[in-house]
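Following are the structures in question.
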Structure 1
Amino acid sequence: MANIKSAKKRILVIEKKTLQNKSRKSAIKTAEKKFLAAIEAGNKEEAAVLFNDVQKLIAKAGAKKTVHKKAASRKVSRLQTRLNKMA
């Protein structure tokens, strides 16, 4: 355990950020699963709406550096491709 005050604070901050990151990643995974389920069902309208939600969550995670910016962009691009193939 840390003895220095600043080190103790860093531990608390890291715990808080870890929980935020876990929450963001979990929300992305859940939204992505719903989107992929809509694609599998063949429901293009619902998939388009869900894609906007997924895209927003991934972009926010990329901006907050929960996920690397280029990895977030790549994930959105791949999901967009899946949506476009439905047509």
Structure 2
Amino acid sequence: MNPDVARQLIRDRIQKGSLPRDRTIELWHAPGFGQTCDGCGLAITTTDWMCLICADEWRAIRLHEECLVLWEDERLPRIPGST
């Protein structure tokens, strides 16, 4: 998936509350096995790295490794004047 499209999907999911903005606990990284990425909505295949994180009330969130990076960037507050 195009990174710009994935970033917009993740941004929208944060705003709607389906992805958390608050702190989470990263549990592990492992090869995927067909789960749906909570970031971009595509399957996390056996050739992809899946990141499993624990959010509010122990809700499991599965993300492609690339989507984890985008999600971290989008959920953190922006510092005025930074790029």
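To which of 1, 2 does the computed value -9500 (helix-only ellipticity at 222 nm (-39500 (n - 2.57) for each DSSP H run of 4 or more, over all residues; to 500)) belong?
On the way: 1: -30000; 2: -9500.
Answer by label: 2.
Please state which of the structures 1, 2 yields 26 when relative contact order in percent (Cα under 8 Å, 6 or more apart) is computed from it. Among 1, 2, the structure yielding 26 for relative contact order in percent (Cα under 8 Å, 6 or more apart) is 1.
FRET efficiency 1/(1 + (r/R0)^6) of positions 12 and 44 (r between Cβ atoms, R0 = 30 Å, to 0.05) was computed and gave 0.95; which structure, 1, 2, did it come from? Numbers along the way, then the final one.
Working: 1: 0.05; 2: 0.95.
Structure 2 accounts for this read-out.
Computing mean count of other Cβ atoms within 10 Å over residues 4-11 gives 16.9 for which of 1, 2? Provide the component values of the computation, followed by the final result.
On the way: 1: 10.1; 2: 16.9.
Value 16.9 for mean count of other Cβ atoms within 10 Å over residues 4-11 corresponds to 2 out of 1, 2.
A value of 12.5, 41 was computed for Rg and Dmax of the Cα atoms in Å; which of 1, 2 is the source structure? The correct label is 2.
Every read-out reported here was derived from the displayed coordinates using simple, explicitly stated rules and does not represent laboratory data. All values reported here derive from a predicted model rather than from experimental measurement. Cβ atoms are built from the backbone, for glycine too; each structure is taken alone.
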